[in-house]
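Colleague: In the part that follows, the structures are each spelled out as C-alpha cells.
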Structure P
Amino acid sequence: MLTPLPAEEWDDRTRAALESAVPPERRDPESAGNALATLARHPDLAAKFLPFNTYLMEHSTLPPRLRELVILRVAHQHGCAYEWVHHRAIGKMSGLSDADVEAARTGAAAGAFDRLVLTAVDEMHHGSQISLQTWEALGERLDERARMDLIFIAGGYGVLATALNTFGVEPEPWAGQPEFYETY
C-alpha cells in the first residue's frame with residue numbers, strides 16, 4: 001500500500017504536478033487530500049493524469065448530474081470508498097437526490113433515462129463496451145460527444161478506483177461534507 005507523500009518530500013515539482021487539479025493554496029500535503037497526496041509520489045504520472053481527470057470533472061459535455069451518477073455507479077462497482085464518499089457529496093451538489101444516490105448503488109433508478117445511463121455503465125463494467133442498443137438509446141438524449149464523455153468518465157474513474165483501492169487510499173474525515181466542495 002502507499003501512503004500520502006510525506007510533507008518533507010514535497011518540492012516544487014510535486015506542487016507543479018498538481019496545478020491542473022487544485023489551486024495553489026491546496027498544493028501542499030495538508031490540504032491536497034489523501035488521493036492527490038498519494039499521486040504526488042509520482043509527479044510525472046500525476047502531471048499527465050490530473051489534466052485528463054480535470055477535464056472529466058469540469059469540462060465534460062455530460063451534464064454534471066449524470067456525470068456524478070456515472071461516477072457513483074463506478075465507485076460502487078469497484079467498491080471504492082474514497083470515490084463513493086467524495087462523489088456522493090459532489091453528486092448532491094450537482095442535483096442528485098438521496099434516491100438517485102441509492103439508485104447508483106443498486107442500479108435501479110426510478111427514471112427511464114437514469115436507468116439507461118446505469119445500464120451503460122454496467123455494460124462497460126461487465127463487457128468492456130456499451131451495446132449498440134444502449135448507445136443508440138442514449139443518443140436520443142445525448143449527442144455523440146456526451147456519449148463519448150460518458151465512456152471516458154466511467155473508464156477514467158474505473159482506473160482511478162482501481163488505483164485508490166490498490167494503494168489503500170482512505171477518505172478524509174471531512175470528505176462527506178458538501179460545504180467543503182463549495183470551496184474546493
Structure Q
Amino acid sequence: MSSSQESAGRAWYVVQCKVRQEERAEENLLRQGYACYHPKLRRERLAKGRREIAEESLFPGYLFVHLSQEDNWGPLRSTRGVSRIVSFGNQPAILSDSLIEQLQQREHVPCAVEMLSVGEKVRINDGPFTDLEAIFMAMDGEERVVLLLKFLQREQKLLMPLAGIRKL
C-alpha cells in the first residue's frame with residue numbers, strides 16, 4: 001500500500017460477481033457511490049463472418065472496489081450482481097495500488113492487431129520468425145491468421161496466432 005493510501009486508509013478489494021453479471025454489479029456499485037474498476041481487454045474476433053474489435057472482461061466474474069475499513073461494506077454484499085467479497089480466511093483480499101495502475105495502463109494499449117486487410121504488411125512479434133515482415137492473406141478461424149512470408153527465396157504460407165503479429 002502506498003503512503004498516500006495508508007493515510008487515506010483505502011485499498012483495492014476483489015469482488016466476485018454472479019455469472020455474467022459484472023456489468024450489472026458495476027453499475028449498481030457505482031450508483032451507490034463505490035469506486036470500481038472493471039479491467040477490459042480489446043481484441044479482434046470474428047462475428048457473423050466479419051472481423052470486429054470486441055471489449056471483453058480481463059477477469060470474467062470479478063471487479064475491483066476501492067474502499068477503506070471505515071466505509072459501509074454492508075450494502076456492497078447485498079448489491080445486485082455481487083456474489084461475495086473475495087477473502088482468505090476472514091480477511092478480504094487486498095490488491096496493491098501498483099497492480100491496479102499497471103492494469104489501467106495496459107488497458108489503454110491498442111488492440112494487438114487492428115482490423116487487417118488482405119495484402120497488408122504485418123510484423124511477426126512472436127515465435128521463430130520474430131521481427132520478420134509478412135503479408136496478411138486471411139483469417140483462419142477467430143484466433144489464427146494466414147500470412148505470406150518471403151523466406152529462403154520463396155514465398156511461404158504460414159499459419160500463426162493472431163496475437164503474434166502487428167500491423168505495420
Structure R
Amino acid sequence: MLRLFVALALPALIKTQLAALAGGIPGAKWVPPDNYHLTLRFIGEIEPWQAEEVDAALAAIRAPRFDLALAGIGTFEKGGRIQSLHVTADRTDALARLQAKVETALQRIGLEPERRRFAPHVTLARTDRAETAKLVSFVQTHALVRLPPVPVEHFTLFSSRLGKEAAHYVPEVEYELA
C-alpha cells in the first residue's frame with residue numbers, strides 16, 4: 001500500500017522563514033521544515049495500481065500558474081482544544097480552482113470525496129499537549145506574519161512514510177501548471 005497526498009511544495013526560503021516561527025511552546029510538536037507544504041488533497045493508503053490511475057488523472061489537469069500568499073497564524077480545534085497551529089494561505093480563485101480540479105480528477109477515478117472543506121494552510125505544529133494560554137499568546141504575537149508571495153508553477157504527488165518522530169514525505173511526481 002502507498003500513502004499519498006497532493007500538495008504544493010514550498011521553496012527553501014519560505015521554509016526557512018516558517019521555521020523561524022517555531023518554538024516557545026512546551027508540549028508542541030513542531031513540523032520539520034522539510035515537511036512544510038500546502039495540502040490540496042489527502043488521498044491516504046491505496047494500492048500501487050490505483051497510484052497509476054491517480055498519476056494519470058493528475059497529469060491531465062490544466063491550470064494556470066499563480067502566486068500563493070501566506071499570512072497570519074490560525075488554529076484547528078477538536079473537542080474545544082487547539083490541535084494544531086498553521087500559517088494561513090489566501091484562498092484565491094486560482095488556488096481554489098486548482099484544488100477543485102484535483103478533487104474532481106480523483107473522484108472521477110473512483111476515490112471517495114473529501115469530507116472536509118478546503119482550508120488552505122501550512123501546518124507548523126501539532127499542539128494537543130500544549131497549554132492553551134501559550135498557544136493563544138503565540139497566535140496573538142504572530143498574527144500579522146506575512147511572507148513574500150510564492151510563485152506556484154507546479155503541484156506535486158507526495159508519498160508519506162510514517163516514522164517515530166515525524167512522517168517522511170517524498171515528492172513522487174510534479175505536474176506543471178501552464
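Values quoted throughout were computed directly from the atomic coordinates according to the rules given, and no laboratory measurement underlies them. Quantities reported herein were computed from a predicted structural model and do not represent experimental measurements. Cβ atoms are built from the backbone, for glycine too; each structure is taken alone.
Colleague: As an exercise: helix-only ellipticity at 222 nm (-39500 (n - 2.57) for each DSSP H run of 4 or more, over all residues; to 500), calculated from one structure in P, Q, R, equals -8000. Which structure is it?
Modeller: Source structure: R.
Colleague: Follow-up. Out of P, Q, R, which one gives 27.0 for mean count of other Cβ atoms within 10 Å over residues 67-74 as computed from the coordinates?
Modeller: Values: P: 27.0; Q: 12.0; R: 17.2.
This value belongs to structure P.
Colleague: Thinking of P, Q, R, which structure, once relative contact order in percent (Cα under 8 Å, 6 or more apart) is computed, gives back 28?
Modeller: P
Colleague: State the single structure among P, Q, R that was used to calculate Rg and Dmax of the Cα atoms in Å, giving 21.4, 69. Working shown, then result.
Modeller: Working: P: 16.5, 53; Q: 21.4, 69; R: 16.4, 47.
Corresponding structure: Q.
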